[in-house]
1. Kindly point out which one of 1, 2 the value 18.2 was derived from, the read-out being mean count of other Cβ atoms within 10 Å over residues 42-49.
2. If you rank structures 1, 2 by relative contact order in percent (Cα under 8 Å, 6 or more apart), which sits at the top with the largest value?
3. Please state which of the structures 1, 2 yields 1.40 when Cα Rg over 2.2 N^0.38 Å is computed from it.
4. Could you figure out which one of 1, 2 the value 4.0 for distance in nm of label points 7 Å out along Cα→Cβ at positions 106 and 330 was computed from?
5. Among 1, 2, considering only distance in nm of label points 7 Å out along Cα→Cβ at positions 74 and 282, which has the greatest calculated value?
6. Identify which of structures 1, 2 gives the largest calculated value of FRET efficiency 1/(1 + (r/R0)^6) of positions 82 and 98 (r between Cβ atoms, R0 = 25 Å, to 0.05).
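Readers should treat all values here as calculations from the given coordinates under stated rules, not as data from a laboratory. Model, not experiment: these values are computed from the prediction. Cβ atoms are built from the backbone, for glycine too; each structure is taken alone.
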Structure 1
Amino acid sequence: MKNYVFFLALILLSICTSCRNIGKLANEQKSRSYFIDSKGKVSYCMNGNWFSLGISPMPEADAQSFEVLAEDIARDKNAVYFCAIKQKQVDRNSFYVDKKIPKDRFHVYYILQHYGFKIIEGADPKTYELIDNHPNWARDRSHYFYSDKLVHADRKTFAFINSFFMKDKDSVYTTPNTGGFKSILPNSGNAEAVNDYYMRFGNTIYYPSFQQGSDGTTRSFDSIHAIRVINEQTICVNNKDILILGKNFKYAEVDAPSFQLLTFDGDQDDAYMFSYYSKDKNHVYYDQEVIPGADVKTFILIGRDFGKDDKNAYFQNKLLKGVDATSFKKEGNYYKDKLGNKFSALTGNKV
């Protein structure tokens, strides 16, 4: 026991010593990551978390002229630094940070985490700015930019349809989550947003691609006279067709007028933006397929993958046999009833 206490004391002493050696923050208002110690040595330690992330000495940094510009950006009389890395391509004398954007008189820079600055080709430092409410988008007086790349579109007429579709006088474009910017069809003037994901172009509905090499999902109709937005991924067209992620609902006989998604408002650990459960006046569905025997009128969700009606309990679309539905509920990492049945909240397996 005495040896344990002795070694614990040594560890604590070592920790305290290391903590002192990191020094003081160079500019507490602008960064919690740059430090100067009593010997005038500069170091970088992300958020001051030296114990988990370590300390990066900056032996070439000049403490007297060292100036913090942003959380991970600084300069001295000789160089500009990202974290602890000297940025050799930057013009030090004209360098500045404009609303979190690194710039000098020649270039605008894109930050590559763990590496540093990358020049954004074609960007004008004087007019380059980020676009509110459109992450990864920017513009200057002549062009628009997606992430770190100039996009080839007409600057004067370019506009956002929603978060995934854009247009100019010539074309309609998309930017899938997998990256890239591409024209998907000529613009005849009737492209409009259905919501933040779906676009309507005439009598065709478009949903963005989240796979490399795809332009997205399309569904054409003879005519479109009504669209009901159910959530970002789900819409009802003409009170007849349910589209989820741009595709027809799997169960062809779904009753569109009464269709609704089921959501769970309880434990936040079980709350997901996308619900696999839904129902209409005739059936309850899991992943767009009928849950056999589930009662539409009394069915409720009690978790991400668990539901019950007045007689039975279910994991996804499977009946949990022998369960007392009335007492069935979540307790910790399990679902239990008063009869002693117990199921894993993660897998649905009986334990």
Structure 2
Amino acid sequence: MKNVFNLKKATKIQNKIFDFSNTKPRSGTWWWWFFLFFFNNPKNPEKPRQLMILWSTKRDREISCNDLNIILNHDLEKKSRGKIIDGAVAAWYFDGEKMHHNFVLEQTPLIFSKNSLRAAKSAIEVKGKKITVVVNKGIKFDLRLKEKNSFTMPTHDSKKMLGFNYELLRMNKLDLTGVVDGKKASGSSYFQRVFLNAPALPWYWGVFHFKKGTALTYFKIHSGRATGEIPLKRDVQFFYKGTLHRINKIKVRRTDKSGLPTFHVSGENKEKKFSFYVEAYSDSWWKFRKKIKGILPIKSTFLWHEYPAVIKKFEFIDKKTGKKVTEKDIGIGIGNAEHSFGILV
């Protein structure tokens, strides 16, 4: 796929970040607004600092996240006509040396306007072409869509099947400038907004940004360890020199060393072939637990690991021309890899 970017459409999608007027939530529906920030680490540039933050609410009465038990007050939404929703905010922060688990973990009202979401210690605001995110008192990021291509083009997709539906608004790469504890920061960011009214199934996922505009993301849903991790959906997208390459059949294999994983990702079709390693350098996680209706006191559990990571041993081959792209051509990819287990119903 060649470079395709529609500024008018991109702006329209960006302005839908806080619009959920067309959604019809039911019991169990899960909504979240999710950012990953990758920014400079002066002490070790190849392993950047990272921060993840999630604003979330769920159409359930009670759910736990790590050590926080959340009892949701859905009357807030009714009384405010949807402008205030009871929810929670969760964040971790890798400061370049140490991972700060539960950097933010609190139940809080989520206050919505046409252009913003505000919580007790954090906020998102869209103003023109800029998105501003504030986390606690010392962190502020300004995000802009500077690179305009088929990979960075915002997308808004919705799928329905067997009474369930899934809606995803995504921005694969945003330019980042900001301030962290009084010092300037720069880098890139990833954003997604998800509305899900189906069981959360386990996945492998990763997003990586390289120098000179190259980028990569992969995704594979699997049914879990008990059934040999049967893949349900899988693909990889690789953007290089104005062209977005997509392969719909991939393999992901995990190995562990010194407490951190390496993910071996590979795949091919009739025209292209690729392989690479995703090497984690830190780890944080969220453990969700929720009572299963009608089968009390049994609970469903969903464990979601997020790994600051780098891409190693990258190789992409065009089978028609024999042209090869390697790590020497694109440098080391910096980003985040996810691996989740269990199911949340």
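1. The structure behind it is 1.
2. Greatest value across 1, 2: structure 2.
3. That value comes from structure 1.
4. Comparing all candidates, it corresponds to 2.
5. Sorting by distance in nm of label points 7 Å out along Cα→Cβ at positions 74 and 282 in descending order puts 1 first.
6. Largest one: structure 1.
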